[in-house]
Structure 1
């Protein structure tokens with residue numbers, strides 16, 4: 001009786017492993033897939049170009065602040081107190097403007113990137129669903145949350161190819 005119980009417990013322990021081996025499980029990196037597509041690359045380049053103008057303005061403000069600092073350092077000893085105070089106030093205003101513009105640029109960049117990602121998600125989902133149906137996939141996991149997996153299980157490149165094949 002004990003032997004039969006041990007054999008049955010052993011079979012019950014092995015059964016889930018056998019069942020799991022029959023499941024087709026893959027991983028996909030959503031962000032990489034979306035950003036690697038031709039459309040994603042074009043949109044990303046457009047965003048970078050738009051941000052470059054803002055960065056140039058920010059760099060100009062930084063240079064203005066550096067020039068003010070240098071002037072205060074160089075001529076501060078021979079300036080009147082009023083003139084020095086005026087330059088220090090202007091420097092503080094420039095520093096505040098730089099800080100504000102940096103925050104604004106960062107928030108704007110993040111919002112634009114989220115919007116770009118969201119605009120491509122429907123294509124991603126369509127491509128993924130077609131691959132799932134074609135390959136008989138049972139479970140898709142986001143590669144960002146998987147601790148470890150065989151690279152052969154990653155279908156990100158397949159999703160990118162399928163998304164690139166879609167024409168609007």
Structure 2
């Protein structure tokens with residue numbers, strides 16, 4: 001996954017604007033976090049993943065450079081308006097309830113903060129099609145979910161074959 005996601009990781013890195021606090025959802029082996037920690041050494045990195053195996057793997061890779069935990073994004077213990085930036089690469093297909101997930105992301109992200117979603121629509125469609133626990137979203141569906149959560153899509157870029165990066169602004173009343 002680290003190799004197949006490399007273009008998305010680099011594209012996400014280009015979209016970061018010196019965040020003070022950052023949450024990565026679904027950090028996997030920690031390869032993207034490693035890139036971010038090198039480029040933004042002063043950024044506080046919090047990271048969650050539902051896989052305990054990935055937690056072990058990323059802990060081994062990152063040591064104390066990031067606060068890693070195993071939990072779901074649907075309900076977190078983070079305070080309101082905590083993060084400047086939330087990123088997720090190749091995980092939106094695993095969200096069991098996208099509306100609940102986006103609402104939680106909105107709650108824990110500062111107004112004017114950003115959500116960066118990177119995904120591979122070809123990979124998702126071919127690899128996960130047989131498993132009904134996964135939800136396939138096309139570009140329009142992801143953008144519509146974000147807009148329904150009162151999140152403004154700032155940009156939508158292609159960074160590889162069928163690989164997309166959405167940059168979304170968190171708007172709050």
Structure 3
């Protein structure tokens with residue numbers, strides 16, 4: 001195994017993210033097996049969340065499918081291995097709120113949690129099955145609203161609404 005992959009495995013062991021992945025596997029009764037490059041595969045993951053077909057916690061990669069599926073998708077494995085490296089960069093579980101913030105940003109900008117998510121882009125957008133979507137121009141609408149001061153104006157009462165008040 002390459003030196004950098006050993007460093008990733010040790011870092012994720014020390015920062016307890018791999019232990020958290022193994023605990024999740026035990027709690028969800030997901031079977032685990034050794035994978036390449038110091039990774040651990042959790043196969044036949046059953047809980048509904050997250051909605052993804054594959055996701056990573058430390059050096060543990062969870063799949064809803066079996067080992068044959070994993071072996072037939074080396075691109076997806078490379079993508080998820082990138083997330084394992086990101087756990088090491090983020091010193092473990094701080095990856096989760098950082099990822100959530102990036103997913104929220106991407107959702108705001110494109111309507112999709114992965115398209116403009118730093119972590120998904122860094123792990124290889126296409127490798128993970130994500131599409132690059134155009135951004136939604138939301139900021140000009142907000143800026144125009146604020147510039148017009150529409151939120152400061154009091155609503156006018158019309159004659160029909162004045163007669164309905166006690």
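Please treat every number below as a calculation from the coordinates, not as lab data. These numbers come from a predicted model, not from an experiment.
Name the one structure among 1, 2, 3 that helix-only ellipticity at 222 nm (-39500 (n - 2.57) for each DSSP H run of 4 or more, over all residues; to 500) of -14500 was derived from. Derived from the structure labelled 3. Determine which structure produced the value 18.3 for Kirkwood radius over Cα pairs in Å, calculated from the coordinates; the candidates are 1, 2, 3. Going through each structure in turn, the value belongs to 3. Identify the structure, out of 1, 2, 3, from whose coordinates relative contact order in percent (Cα under 8 Å, 6 or more apart) was calculated to give 22. Among 1, 2, 3, the structure yielding 22 for relative contact order in percent (Cα under 8 Å, 6 or more apart) is 2.
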